[in-house]
Structure I
Amino acid sequence: MSDQPANAPDFQVPRPWIQVAVICHTALTESTGQMSVIRITDRVNIIGYTPQMQPQPLQLTMALLIKSGDAQGQYTLRLRVNSPNGQQTTGQEITLFFEGGDRGIQSVIPIAMVVGDIGTYWFDLMLEEEILTRVPLTVLYQRIQLPPGSPPPLAEPPTER
């Protein structure tokens, strides 16, 4: 009997099921194999002195827990980022092995990127070229006004998360 509900979308390969897919600041894998996800976020506030946001580096983490369902064997997983301006960037491939049923995998994926646009970045979790799920990250920008007579800053203030 299949683990797929009758109304599941038509998927080209046997579909595993997402238990957790989040962007966070840290994810720890304990010695027992359990995962602790710390500071889940879907928004990042960038603070600056300029009228327009300047490109800013971000370092975050994506934590994944995926259950096999009908999927068995080796599969390729990719993270594809869609920026607010429509640009797509595909990350490194990760090879996963699914045992089937309620068995699954957990993965901690570091995300290092430079954001140049405000708006929502969509992270597509791709399995064998098909989207399993999408995770949003919205980048906001807040300009800080300097008091009159203050010297201009030499550098942008640090990114606030």
Structure II
Amino acid sequence: MKHPLIDQVKTQMKKYMFELTVEIPKQLEYAISLGDLSENAEYEMTKERQLFVESRIAQLEKLLNQIQTINLDDLPTDRIAYGSRVTIADLDLEETRTYIIVLDGEDPPYKQPGDILVTVGSPIARSLFGRHEGDEVQVRLPKGVYEWEIVEVIPFSELNKNT
């Protein structure tokens, strides 16, 4: 199964590449034509935008490489894995939160208001991987150790059906 974000990331990359190779050079040429670059706000803004676009392209390339290495057909549906939406009950604070486990830079289309994105390498995701609904887990974070109960797990395959 092809990851649904591949086309979205490729589209974003094309947009940024067009901006970097066509629009920004034109803006720089115009800014240079205005004269004195030391006090040229147009030139400075365009150079800052150029740096942002280059950085964003690099992020998208990294994300695309990561996405392409995931075999979505092999993701478990009976326990927490990449792409899962996990609702936990914090046993100490007596509150619930919902997390989605994602890759760095990923913004899944099935994200709902209130969902918290955590990357696969984060302490939260590492503590949750492989767990099931009803499991209690200790999560070690910089602010301390928390006791959570896993209330609900919705696997990537179920979430992706609705997008």
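Bear in mind that the values in this text are calculations on the coordinates, not laboratory data. Small disclaimer: the values here were computed from a predicted structure and weren't measured. Cβ atoms are built from the backbone, for glycine too; each structure is taken alone.
Summary of values
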read-out	value
Computed 73, 37, 25 for Cα extents along the principal axes in Å - originating structure among I, II	I
If helix-only ellipticity at 222 nm (-39500 (n - 2.57) for each DSSP H run of 4 or more, over all residues; to 500) is computed and equals -12500, the structure in I, II	II
Distance in nm of label points 7 Å out along Cα→Cβ at positions 22 and 126 - structure with the largest value, from I, II	II
Source structure (of I, II) for FRET efficiency 1/(1 + (r/R0)^6) of positions 38 and 70 (r between Cβ atoms, R0 = 25 Å, to 0.05), computed value 0.20	I
Answer label among I, II for the case where percent of Cα pairs over 15 Å apart, for residues 94-141 alone, calculated from the coordinates, equals 49	II
Given 22 for relative contact order in percent (Cα under 8 Å, 6 or more apart), calculated: source structure among I, II	II
For FRET efficiency 1/(1 + (r/R0)^6) of positions 14 and 30 (r between Cβ atoms, R0 = 30 Å, to 0.05) computed as 0.80, the structure of I, II it came from	II
Structure with the greatest value (metric distance in nm of label points 7 Å out along Cα→Cβ at positions 46 and 150, set I, II)	II
